[in-house]
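**Q** Okay, got some structures for you below.
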Structure P
Amino acid sequence: MTLTPKNSGWIEVICGPMFSGKTEELIRRLVRSQIAQQKVTIFKPTLDDRYSEDYIVSHNKRKIKSLTVRNSSDIEKYSQDANVIGIDEAQFFDLDLVKICKKLADEGKRIVVAGLEKDFQAIPFGPMPLLLVDAEYVTKVNAICIRCGNPANFSQRITDEKKQVVIGEIDKYEARCRKCFQI
């Protein structure tokens, strides 16, 4: 990021497929804010219980303390004292997340959001597409295709489950490039 707004809030979105390092990048940015002695509050949805209830944890086990919330209105309620607000797995929140992120940014807060912008069928996922439209900064990260080694921009579900939301890791998903991805 080359320019940082002064006397203003803003929204940053980190997106990409599974296994691309979104949570790792979110944690990196939030730790830097903590080092700068900014008041940071971090959220994750109750749905994401893969590693820990009270930490955001990356696939390589890097972690940072967080609050688990049921819906996006809880984010607004618990972030009043924060200068920087981190949100992981944003695709699992309701569409009100967009309105809340905009309101908090309008109040002068820095909002850093990470999540999948598309689901296992490559369909826009939850509030992420709308957050991408409103963000001042967007970082799209790729994984490595498990099949051929090309840059991967898709999350391939490798089970027969059809629901949009199926929590899992390498037991249920693979990173795939455009050529290797199958709907």
Structure Q
Amino acid sequence: MRVEKKYLIEEVAGHLKKSEYVILANFDKMTVADVAELRLRLAAHKAEFHVVKNSSLRVAAQAMSLPNFDTALTGPTAIVVGGRNSPGVAKVIRDFVKEKQKIVVKAGVLSNKLLSVKDIERLAELPSLDALRAQLLGLLNQPASMFVRVLNAVPQSVVNVLQARVRAVEGNK
């Protein structure tokens, strides 16, 4: 294998190792300004947009035992990788597609599972990682707060009864 090809494959493999997801897209209608804008939006989620050769991506993906996405490797291909918030990255791409209509999502991989375009759209509909954590904490906190309310209800009802009796006694004077 030529040194140049080996370098390109290693570079693509390095990109793929940055995250547990990769989104493949066709970028042929994008201008340099569009690519710069998308990269800026993705940077907020610590994700990156890279143009890659299909052959290099195919070899690197096989070396990393990623699912076979050869059917998506037609035409110009760019990959989006990096960051830990895959739903947030999918939202950025979805919004960019709606606004510009210059990029076409081909496929994706998340945790070594092949994603279709529909799967990526559903991923974009998920709440952010922070929102999911908040929901989980709320669910975990709810039984404890209900238990405290039940424990507090008995003494509170006793206090209410005593206060009512005190008012009744003071009212009889």
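Read-outs throughout are calculated quantities, based only on the coordinates presented, and are distinct from any laboratory measurement. Everything numeric in this text was worked out from a predicted model, so none of it was measured. Cβ atoms are built from the backbone, for glycine too; each structure is taken alone.
**Q** Ranked on volume of the Cα convex hull per residue in Å³, for residues 44-99 alone, which label among P, Q comes first with the largest value?
**A** Values: P: 85; Q: 104.
Checked P, Q; max of volume of the Cα convex hull per residue in Å³, for residues 44-99 alone sits with Q.
**Q** From which structure (P, Q) was log10 I(q)/I(0) by the Debye sum over Cα atoms at q = 0.09, 0.11, 0.15, 0.16 Å⁻¹ calculated, if the value obtained is -0.44, -0.55, -0.86, -0.94?
**A** Matching structure: Q.
**Q** Separate question: Tell me which of P, Q gives 16.2 when you compute mean count of other Cβ atoms within 10 Å over residues 92-99.
**A** Details: P: 19.4; Q: 16.2.
Structure Q accounts for this read-out.
**Q** Oh, and also: Please state which of the structures P, Q yields -20000 when helix-only ellipticity at 222 nm (-39500 (n - 2.57) for each DSSP H run of 4 or more, over all residues; to 500) is computed from it. The partial results should precede the final answer.
**A** On the way: P: -6000; Q: -20000.
Clearly, the read-out refers to Q.
**Q** Here FRET efficiency 1/(1 + (r/R0)^6) of positions 76 and 164 (r between Cβ atoms, R0 = 25 Å, to 0.05) has been calculated and equals 0.50, so which of P, Q was it run on?
**A** Values: P: 0.50; Q: 0.00.
Only one of P, Q returns 0.50 for FRET efficiency 1/(1 + (r/R0)^6) of positions 76 and 164 (r between Cβ atoms, R0 = 25 Å, to 0.05), namely P.
**Q** Check the numbers for mean count of other Cβ atoms within 10 Å over residues 28-35 across P, Q and tell me which is largest.
**A** Working: P: 15.5; Q: 12.9.
Once mean count of other Cβ atoms within 10 Å over residues 28-35 is tallied for P, Q, the winner is P.
**Q** By the measure mean count of other Cβ atoms within 10 Å over residues 68-75, tell me the structure among P, Q with the highest figure.
**A** Numbers: P: 17.1; Q: 13.9.
Evaluating mean count of other Cβ atoms within 10 Å over residues 68-75 on every structure, the highest lands on P.
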